[in-house]
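Alright, structures below, take your time with them.
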Structure 1
Amino acid sequence: MNRILVVDDDLEFSQAILEILTKAGYETRLAVTGHDGLEFLRRERFDLVLLDLVLPGVDGMDVLRELRRINSQVRVILVTAFATVENTVEGMKLGAVDVLAKPFRMAEFTTLIHRTMEEMRLQQKSSMENLDLLLGSLANTTRRTVVERLFGQGPQSLSELMKFLDISDHTKVGFHLKNLQENGLIERGADRIFRLTNRGRTLWTNLCGIGRPL
């Protein structure tokens, strides 16, 4: 079930929003201050945050800045009665996916929520499909060995990799290196040296963390 955090000090408005979201099948939480909202985000996982810009204590923009440090993946929709070009642009720069100006029609609100959740679902599906391709590439022992070598020893030439792999066939090694390049795990610079990409380094680090390559 998708989880939504509402951060708004207007209790009448918030209760109406929570009722709509609950009926739509979402699990919800309510924070009436920016500080409370950040505490929720530190303790729990949320898919979406509905964030008012005008809050007692810590204002909405400051909450958004701190929220991005706590969880860079959660989606945020700013909800405000004081929408301006300036705060809209600032919010988008800080990672908000949309700005909803009060007052608004509930049909407009539910459409935006459902669209945001569907976009998130499609993005997650795409990420999982990409991950399957990457893991499929690393399922091959030779390719996995190349990534491990580049991770542990740094950039390597083709001849160095062939010697380490104990494979004298340029075509065979080239096939595996091309596969890793096509999947964005390694790259070959103008110096003709192979090195891990940021993507490759991140994936290998994560796999080592869960013990997958062992």
Structure 2
Amino acid sequence: MDYAKLLAEENAAWLEKRAFLSKDDIAFIGNKRTLRGKLLGFMTAGYYKRTKLIERGDILYAYVFKEWSNDVQGEDPQHPTWMVFSPSKKLNDDPTKLKEIADKLQTIVGEDVKTKRLKTLKNIVKEPLSDASYFELPPEYDCGELAYLSVVYVIADLMPCFHLGYNLIVANQSVSKEVLYLPPKYWTEDYSKMYLPTPEKETKKED
């Protein structure tokens, strides 16, 4: 898989699309179409910078390694997810490194950490209702590159096909410390083929 080429195509396509986004598009991507969406995060600074983030954000890879919901029926309209991502070209050209970071990061739950920063990191990864935005990972877990941990809500209406693993996000730290998932309707065909399940993929999964 040529992840670098795929992301370059996504960014080129997004650059064209965002120049013609309607108010409805911006409301959709920013989850401000419904009352529930408008209430989610309305007390945060990121909420009020969301339009600028959509208009100026870049598309990056994120590796999502955890999600949590207390809805046993699996019909929760929105729930938190834990992701690692980076502005580093090296990590976006080869996002398998993000998976390595995520795998290593999850081991912190069983470790006896000493410093305040590592204790904070452990709580973010461990606790189901933790919150984090652009938490810079310490050298013990970043694989030698600048990498961040964020807890981001996934919205069922925007991401009906969501699954853990590689996902596309809209991010620009100079605009906002919020991160948004890029909804499937704005993906390129090549990325959709990679991300979405197919009968062939389902067969292999069952095997």
Structure 3
Amino acid sequence: MKKILIANPKGGVGKSTLATNLAGWFAKNGKRVMLGDTDRQQSSRAWLSIRSPALPFIASWDIQSGHPARPPKDTTHVVLDTPAGLHGKKLSQLLKMVDNVIVPLQPSLFDIFATSVFLDELVATKQYRKETLRVAVVGMRVDQHTRASGELERFLEKTGLPVVAHLRNAQSYVQAAAHGMTIFDLPPSKAERDWEQWEPLLRWVDPV
């Protein structure tokens, strides 16, 4: 089972956008995917509640009375959305559950400062040092060819973490989310450019 954590203690960086669309890509490609929400706000779970049953299926936690929440039986891929402020014991618990961490990060000075300690914490984990945990960064709401994108990559050089994709600030994400959809549920005329930006991230997540 492939397990992916979408995490950044900074709020408003695009965690739910990244989590829902990644789950949508897995679903469209025939994977039995679960989108788990560990945030009290339950944004991803609310999004699932408006998703049409005609779209590729994305499961939520299997919740049974007297038992801890768990992925449904036969799940092949798990994507976990996380709350702002994630750190310490809660972060450690989640890291033990996954083998991949994707950190969405906007290329603003304030977002970079707020995330730097978290990235250091990830790199210092036993799982990362033993190479049982893969960590990558995704630039959110950014054009790869802008100065802001370059500043983000220069900041990350000292961590050794790769920036595996740059996702633009596009209305396609907003419009899709409002209908329980992902950009991968949209026709090429509306989302082909965004699909192209996802390709390096998807290769990192699911290498051949």
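Values in this text are rule-based calculations from the coordinates and carry no lab data. Here the structure is a predicted model, which is why all the values come from computation and not from measurement. Cβ atoms are built from the backbone, for glycine too; each structure is taken alone.
Which structure, out of 1, 2, 3, was relative contact order in percent (Cα under 8 Å, 6 or more apart) calculated from, if the result is 28?
Source structure: 2.
Looking at structures 1, 2, 3, which one was distance in nm of label points 7 Å out along Cα→Cβ at positions 24 and 184 calculated from, given that it came out as 1.0?
Here the read-out was taken from 3.
Where is percent of Cα pairs over 30 Å apart largest, in which of 1, 2, 3? Don't jump to the answer; show the numbers that get you there.
Numbers: 1: 44; 2: 21; 3: 17.
Comparing 1, 2, 3 by percent of Cα pairs over 30 Å apart, the maximum is at 1.
If mean count of other Cβ atoms within 10 Å over residues 48-55 is computed to be 17.2, which of 1, 2, 3 is the source?
2
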